[in-house]
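Each value in this text was obtained by applying a stated rule to the coordinates, not by laboratory testing. As the structure is a computational prediction, the values presented were derived from the model and not from experiment. Cβ atoms are built from the backbone, for glycine too; each structure is taken alone.
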Structure I
């Protein structure tokens, strides 16, 4: 039989095609590479010293950890930016009547709670109405404020607050977070501090609390990104906060890789953090400062009621070296009760108390307090009861103040208090002569609750400073809305404050946020509010996944 040439040709062509296919596959495979790219998922873990008391914006004022977390979970009607400007939050617009007695807010469209329910002015009226009740368990000054205000919802989006008299600081009062009426309207006001809601609350902020947690037992709180706030999505699934008893425990957990970030690293630990190759440090000026309060009331050391003695104590401190040596430079020295960023600040009219031990000694000599050793006057030693929080930064600062004052013959006996509650109680009872305190001033320059005569009884005038002219200036300034009209009254207040020196500012704080390099694409700018550190959270990632791509440089010529 003759061979079939046609079949042989067909088989040859088929074989050739197979060879060409194999060669093509080999060439294509050789041009492909595997690369790692960001992958969705993963939990970001941040540590903080202390534990929250209640995750409730109406109760958080005295507790720093509470304030940190509440800012992530809740929104007020408005917010302040770092320049002191009022910006929208839940409200998109607001207006003030010509007589200054009525302020109307309009809510943004489409607002929802973390559980999906709509946000309306009923929630706003409910929240601020809680503070009008005599049994409200929060700060008493909130009761007196809100009981003087009439709250009128006009419809689901518009609400008016009517004041008894013009009151410029009221705008700041509406930065307080709003609570959901549909979850709390059956709770007696007196029980607000103990309600289960405070453990797993529902808010409107950029992060929401995952249900089924008991952070009081576990020392951990997990939050998820609120989809309404992160419409483009996030790479990370959630944030877990872990609470530590001490800064040493917190830093050890970071060093060991148990957590990926440290919120509020004490300045005394900056050098340790900077030495870690895996750590990134972000610093920014903070809206708070430390100061020395002088108890000038009758319950304090009589010597402190003499202005020259207070001035001597101020000149006897080297605040610059205190910041440089103890705080690793993480602080800014300034004078007066306003942080430099505040529009009412007037550094040009404040006395600058530089370190002048000779001047301090001369002032004490002139006041009759003489040495050698601990200064005496008529057989009484110049011994002061000093109080400070028993925390690394405050302990170090207070001990250095004791040392510096001893150099000018002043004996300061330091008592360290265990927590903020003990500190506030001691301050309010004025069982001290000198106190090292941290102050978080309001965004509005109204310091009536800090330094007025009324605040000696119902406020935070813990120094007992009784100055009528200062009180009148603060009272007048709060009844005017335009800045240019308020400014002269704040200047008058500052001149009285500078003349009497009821307190000496030590330094403005610096926020230090420490982040592990395992967290990618994280950039952190100024942290004026706690949520500011998460402004770029959408791009943060931890996990990777492998994908196949064309190898670079293998394109056709």
Structure II
């Protein structure tokens, strides 16, 4: 039986757009059917925005590639209708362990508190993830939602004309052209769209080399945890990372150093030799995927270029340590789509899309900073740096103060848009974790004896006013934008998580939540004028912008 990444899931079919002489115009075209492009398209279609996805391939990615998916992206995928399938298939984990030589120096728990629907992380091969997204596209299409995926469609040129984008596309049946009001480029690190537009990255490129080996191995000799070794006996002077994936697949990541012969290192016999030094001569496994990579911590100077918007790896790249690639790409689309819909619907000015640049460049810079620090700790560039790192590792085994200095990859956390021009008023006596700009924090709601659900399951897709023991209208219309109310009280909070995460000692609170589940503003009580002003600010309609 063919494996999932060998099977065409969206094979080329001739489109009606290939027949007219004049290009057909679409509201939105997404280039790239990877995780980020598919997520963007699903979000658009569920919002009622017609979208066409173009990809020169016709199947999911070969190899595991991205495997670690964090809590916040899983919450985003819940809203898109894919989260449960991911968690059901994925390997759930919260605990990581760090080793120096052969000794464990410490361990950490990424989700120490209870009362969250989703775990800190799951491990899942990217090809499974992409298939769930393609299945969701098909499901939406069958329901009559305005979404279409076209495999075997390679964009060969792109240009902007009078407020829209013109694309020339190559197919097995020849070339054709379409126009798009908006183009979202999710075509990966090598982004042909970015190259066609003469754009590039700014930032830093690292010279070190790493070998990924995904192996199929029976048995449970290793627990479901993230294990990271500094200077282990089986890979002296370097590092090694181990992750468990579904279907008895394990990810082993070996640091190789700078001056290597990549083709020689990728040969099966040499990969097997490394694996046996790690796992033991008697270990039985099969190689599923092998790759050698170097990496960059770079981004585009701007993510928006007129009516072309870049997201995911086409906009920014980071090292794989910390699982910040696909996770940050999903946060890109989560930030972009609601803004684009409001602009398309004429309910917000185009300047709102400049906040996509503002907020997601903030997120990219945060990821690049953390990835760069991780890489510098994992791969010291001088003897002084190595001496410092090794001393930190030695101390961390016995002294808690040293453990925050250990950096085996600061793992992906949700981005808070501090300082965003869209943020409204804040009562600073409320908990910092739910301040304006932050993603809403999940909590159980309802009767503790019954599954009353989760707060985040009731949020997203539109503006909402979450009230805690406050009277307010069930709906508000602010110049064509509706705000729905989510009313909560003490009886919805039997365990106290809502109060701890949202009230912080206050007796009442009102939160304005954006369609991407981020907090726009918060108050102790309800004031309609204040809410209206905060919404206008959140969609760039405030008078201060002119």
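Computing relative contact order in percent (Cα under 8 Å, 6 or more apart) across structures I, II gives 14 for structure II. For the set I, II, ranking by distance in nm of label points 7 Å out along Cα→Cβ at positions 163 and 307 places I highest. Given a computed value of 0.45 for FRET efficiency 1/(1 + (r/R0)^6) of positions 107 and 235 (r between Cβ atoms, R0 = 30 Å, to 0.05), which structure among I, II does it belong to? The correct label is I.
Each of the structures I, II was assessed by mean projected area of the Cα convex hull in nm², for residues 283-442 alone; the largest value belongs to II. Here mean count of other Cβ atoms within 10 Å over residues 139-146 was derived from just one of the structures I, II, and that gives 16.5; the source is I. Highest-scoring entry among I, II, by Rg/Rh (Cα atoms, Kirkwood Rh), is I.
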